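We did not get these values from a lab; they are worked out from the coordinates using the rules stated. Everything numeric in this text was worked out from a predicted model, so none of it was measured. Cβ atoms are built from the backbone, for glycine too; each structure is taken alone.
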Structure I
Amino acid sequence: MTGQESSDRNRDSEFVVERLDEAKLVQRLDDSLAYIETVLEKLTLDDFNTEIRSERNQRSFTIGWSLLHALEHTATHMGHMQVMRDMWDGRTHS
């Protein structure tokens, strides 16, 4: 809801992806980045203190906290991907 529009998100379906080739994955990532950029461009500093309600867990969060949480979550997954890539390539780090 940060972008002031309903996501109509089906969260469970986001964890069931099959037969996603490289081109489709890159397109999804590009589309996501483009959407994120348009939402962030609309935000003002005052928006960061705006509270939004999560229907999923019935709690309220500020937009600023939600963005920080998303960045932290993304960083964690980037770390996962880097470790997996290193394992795939047979590299070890000490």
Structure II
Amino acid sequence: MDLRAMLPILLPKAISWAEAEAARGVTVGREPNDREREFASKVGVMHPDRIRVITVEQLPMPTDPLLRSAAEQTGFLNPGMVGLTLGYSVFI
């Protein structure tokens, strides 16, 4: 796949996917503990109280075939990843 040529199609799909996953994380995630909240503040998170931590068996992957293929091709969401932050949702 020529990612550069596909960017106008992929980018809106990626944004939509990321926003949906971030919104889902906010509804199912837990609030950070005091240590996590303090760390977030130290690294510059503006609103640590908005963070939600979601423990998952595997990180979310796009279901859209084109977007999933692009993610796999670029290694963006590879099996070695242990965490993913989308907005204030932290998937671990």
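A few comments on the model shown:
- Each of I, II could give mean count of other Cβ atoms within 10 Å over residues 55-62, but the derived value 9.9 comes from I.
- Highest-scoring label, criterion being Cα Rg over 2.2 N^0.38 Å, among I, II: I
- Entry that produces 3.1 once distance in nm of label points 7 Å out along Cα→Cβ at positions 31 and 63 is calculated, selected from I, II: II
- Winner on relative contact order in percent (Cα under 8 Å, 6 or more apart) once structures I, II are ranked, highest first: II
- Among candidates I, II, the computation of helix-only ellipticity at 222 nm (-39500 (n - 2.57) for each DSSP H run of 4 or more, over all residues; to 500) that gave -16000 used structure II.
- Across the set I, II, distance in nm of label points 7 Å out along Cα→Cβ at positions 23 and 47 reaches its highest value in structure I.
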